[in-house]
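**Q** Quick heads-up: structures coming right below.
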Structure 1
């Protein structure tokens, strides 16, 4: 008995898309809808949904980073003010310590 060799399915070729292409595809998906844009661009709708989620997360990450930078700047200003105040109080304490009673 001879076995027939069954051809293995061809490996899917992974295509990398530029950030510009992704952005344009997302804009088109917003305008025409994801299924229509995916069909016209030769993509799977799931790919457009994944790109959309990633873009939204990136936007949230950038916002969180801006908030953290603002908080850091505020804390640095507060630290400088308190260091000035502390230096003044040390000088005042030294001055009053030297005065006779």
Structure 2
């Protein structure tokens, strides 16, 4: 929870002080191929633009005339990566040591 709250506040400038609607953590090896693909690739679409001057806003780009939001952010290869989305609600996904998949959703 500490990591998820920190990512929401740090990346989106949106502190999440309430209890999340869902917290999930599971070893990656226990996911089916479909579940793994969904976790890795099906990041929710951003419902609206991040707050001006937030880290998330500074990371958006334009490709083929469309706004593109960053996907997974790797802190240390093979050790820790995360993705944050605000799409209604706040979504934080994390992978620790390429073993533990975590998802925390508010709203």
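**Q** To which of 1, 2 does the computed value 67, 21, 8 (semi-axes √(5λ) of the Cα gyration tensor in Å) belong?
**A** Of the options listed, only 1 reproduces it.
**Q** Name the one structure among 1, 2 that helix-only ellipticity at 222 nm (-39500 (n - 2.57) for each DSSP H run of 4 or more, over all residues; to 500) of -6500 was derived from.
**A** 2
**Q** Given 11.2 as the derived value for mean count of other Cβ atoms within 10 Å over residues 25-32, which of the supplied structures 1, 2 does it correspond to?
**A** 2
**Q** With relative contact order in percent (Cα under 8 Å, 6 or more apart) derived from the coordinates and found to be 14, which of 1, 2 does the value describe?
**A** Considering all the candidates, the number was obtained from 1.
Only the coordinates and a few stated rules stand behind these numbers; no lab work does. All of these numbers come straight from a predicted model, not from anything done at the bench. Cβ atoms are built from the backbone, for glycine too; each structure is taken alone.
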